[in-house]
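Take a look at these structures.
A short reminder: the numbers here are calculations on the coordinates, not readings from a lab. None of these values were measured; they are calculated from a predicted model. Cβ atoms are built from the backbone, for glycine too; each structure is taken alone.
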Structure P
Amino acid sequence: MEFSQKLGRRIREIRHIMYKTQDAVAEEAGISSKYLGEIERGEVSVSAYIVFCIARALGVTIEEIFRFEHCTEADSLKSEVRDMLEGLSDSEMRLFYKVLRAVKY
């Protein structure tokens, strides 16, 4: 996994932990939601100043943003599943649950 992907996943992870939406963090950081989405997906390189603005919007230090050592593939997968769940309707959520349950058991 390349650096921009690790950084993006870490930002997304912290944002989820803080229960903040992309829109809220982007607005506080002074960037567009589209740009924050691109950052979180690791699609773009980002300047140190933008990382500083995002860290401030999340209420964490820059050092916290760059703490990748605890990130495992399982953590990344869990984060991606959480992202998939956002915006699902009740019926889609039930279907998703049934599929996961069928695979687990």
Structure Q
Amino acid sequence: MSNCPSGAEGGELGWLTAADCAPEFARELFGHVEVGVLPRLVHSRFGLHVVEVLEREPGVAQPFEAVHGAVRMALRQQTYVTALRQYLQVLAGNAVVEGVDIDAAETPLVQ
């Protein structure tokens, strides 16, 4: 039962890649190796889904030259998020806050 375009096809989505789905749906669908009806409902921004995986096709390894830009960007974003989280922990450690537990650090040596 669906009011999205796949409803006309009985919910059939065909072959999918992670880029074809909402990120939360892709995490559930591609983050596991099961074939058949997944043992849990899949939650997405569009609702709850009963998912049956009929077949999986393994990916093809890409040469480093083809993916180095994406790898560099992912590492840069990960480093930025880590640095920002650590900076906020130090700020919280120096702040006087009452009535709220904050994950704070007292020194800039946070991991």
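Quick check for you: by relative contact order in percent (Cα under 8 Å, 6 or more apart), which of P, Q is greatest? Intermediate results must be reported in sequence, preceding the final value.
Details: P: 30; Q: 13.
Ranking P, Q on relative contact order in percent (Cα under 8 Å, 6 or more apart), first place is P.
Compute FRET efficiency 1/(1 + (r/R0)^6) of positions 7 and 79 (r between Cβ atoms, R0 = 30 Å, to 0.05) for each of P, Q and report the one that scores greatest. Before the final figure, lay out the partial values.
Details: P: 1.00; Q: 0.10.
Structure P comes out on top.
For the read-out semi-axes √(5λ) of the Cα gyration tensor in Å, a value of 27, 16, 11 was computed from one structure; give its label from P, Q. Present the calculation step by step, with values, prior to reporting the outcome.
Numbers: P: 27, 16, 11; Q: 39, 23, 12.
So the calculation was done on P.
Give the label, chosen from P, Q, of the structure having the highest value of distance in nm of label points 7 Å out along Cα→Cβ at positions 55 and 87.
Working: P: 2.9; Q: 5.0.
Going through P, Q one by one, distance in nm of label points 7 Å out along Cα→Cβ at positions 55 and 87 peaks for structure Q.
Which of P, Q yields -21000 for helix-only ellipticity at 222 nm (-39500 (n - 2.57) for each DSSP H run of 4 or more, over all residues; to 500), as computed? Before the final figure, lay out each step's value.
Numbers: P: -21000; Q: -12000.
Matching structure: P.
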